[in-house]
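Computed from the coordinates by the stated procedures, all read-outs in this text should not be read as laboratory data. Because the structure is a prediction, the values reported are computed rather than measured. Cβ atoms are built from the backbone, for glycine too; each structure is taken alone.
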Structure 1
Amino acid sequence: MFLAKSEYLKKIKNLADMARELQLSIYIWGEKGVGKSFLARYIAPNAVINPLNATINPVIIEDFDKNPSLEFKINFFIATGTKPLNKDLLKKYFTMDIELKPLKDHPEDIENFIKLFQKEAKKTLKIEKEINIQSPDISENLNSLKRQVYQHLLYPSSKKETLQLLYEYYLHNHKTYEEELKDFEKTLFSAMRQKYGSKLRISEKLKINRVTLTKKMKALNV
């Protein structure tokens, strides 16, 4: 399945469909996590990945830009890399190249990828749970987005679920009351610092004296 909502990805799909039908050798390049391996497998679903010996099957060679050569003859292969090849190498081995751009350049496709990863994660984790990702993490393109989807499915969705997990944990593991309280306060203050920034805002939100808060955060190295 190839998801394409943006005009950019629709053009990529047309090129991929042509390469798949005509068995054209293609070089796919782009930064980490843009979907190079996904596209390669779409073009050649039965390909052998990084074979050590000659094969009659289609082949996918990863990181081709790091070692741009072939050890044996291959009639139909897809190669991936992070950098473009020079014209001579491209002409020697491939019919054409395809550059996959980062998700920030075609954000209209993000929602479809979230749905795809959610469907995959539900099947893998055997979890029936709906999630709502308001701020998609595309810092590492599809890699970070997929990780975010799995995290949302695995994390408790309510405070009640969180407390139940703590209950289960304390049935089998616990420290002293003082140690557990320090762990809780450090986790709470770290989260509040990331969310609100200043100690003044944290003290207002938690309704705790700012001097007391400052002392506690300093003692906990937060």
Structure 2
Amino acid sequence: MPQRKPEKMKNTWIKVRDRRLVRSPVMEIVERVSRSSEDGRRHRFYFFKSSDWCNIIPVTADGKVILVRQHRAGISRHTTEIPGGVSDPGDKNMMRTALRELAEETGYVPVSGAKCRSLGWTHPNPAIQDNKCHSFAVGPVAKKKALSLDDGEMIETIEVPVEKIPALIGGKQMTHALMLNTFFFLMLKSPGGRSELVRALKKLMRRRKRHY
């Protein structure tokens, strides 16, 4: 049988050409000229081209989540985050990359018998970025190594009991969206996590009674 031609995607911007505007050690800024699949008009888009990122939730045997505090230039403030970083050009296994970042930033590594789980990945901002962020969780971990920080890193490692993580998130002490998404992934993969999400969504279906 003859193969069917793939259906034309509607409302698609077809790449005409790319031009690199800025190149830095962590990302490039690219100008892309694209053509509309519907009427042929052209438009210029600008986006960041970057290697994939990763982050990881590490938990100790006594129930502490290992977090890092560091100053972020983008907001000129300190943030509380889980460990993570940018993959190197030769990295092919993002789980190994995440465990390496954990060791470099905190000195913590998985102990014998520990399990590392892949939670999923997201596009950080597909409107202006082309990369993915991969999320993991690991435990138990213990501090076994010295820190190995990049020149632009000044990091404080803190241990937070697992019971206090919801309060940190709800109290806006953890505000990094990609880090919060990793906790969301972990909740979805936990028993009852998906049903809790559905239950919360269904509550929005109910109309409130008006009081006169």
Structure 3
Amino acid sequence: MPVSNPEHIPAVLHFAHAVSPSRILDVGVGTGSYGLLLRQGLDIGYGRIERDEWQVTIDGVEIFESYRNPVWAYAYSQVMMGDVRTLLPDLDKYDLILCNDVLEHFPREEARALIASLLKLGRVVVATTPNRDYPQGAWGGNEAEAHHCLLGPEDFSGLIASVPTGVTTCYVCTQEPDLRYPLLLAADRCVQVRHPNALNPFVRLRRKWRQWKLNRS
């Protein structure tokens, strides 16, 4: 559907802000919720009210024209229409790629291939997808809304963190060594998984151990 599970929106925004991105790609724009929230948090929140003052590029990809609405024109730098797999070869590099409520619409192997391709294009990929069987056919006249697979942590290349958010899970991935520790730190501070004292010595030692394991992999 063109809207997100409200339980995973805070987690997505938490990791997005942790990256401090200047270039973002939102795959599966839908109604444009993430573009608007990120525009508020990364530009407008810093007093950059006018469009010509904005410093963050927020591009989007959407396959269904009927989802177009005024939020797209306001919040996004551009929205490209089409299948993201077809558009990928012509896209630029991004600091952050969001792929929320999208992967379940592909067969499993195609979803896994898309994750790997997005990681070549973006320094960080944040994706959400159902964590239980959630049958769905065409929705709102959009055949691409049908669900075709159920994914788990083993399907995500470069996985740094997975955060259960109700009926969905938020996955955070990167292949960039310099971003592993900041994302592990963000995971420990995420409200959905927050330890009672995320900065105590034990938690810090656990984070360092996880970073060491990732660097050896």
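In table form, for the structure just shown:
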quantity: Read-out helix-only ellipticity at 222 nm (-39500 (n - 2.57) for each DSSP H run of 4 or more, over all residues; to 500), computed value -6000, structure in 1, 2, 3; calculated: 2
quantity: Structure responsible for 15.2, with mean count of other Cβ atoms within 10 Å over residues 102-109 calculated and labels 1, 2, 3 on offer; calculated: 1
quantity: Entry that produces 2.2 once distance in nm of label points 7 Å out along Cα→Cβ at positions 78 and 158 is calculated, selected from 1, 2, 3; calculated: 3
quantity: If Kirkwood radius over Cα pairs in Å is computed and equals 21.5, the structure in 1, 2, 3; calculated: 1
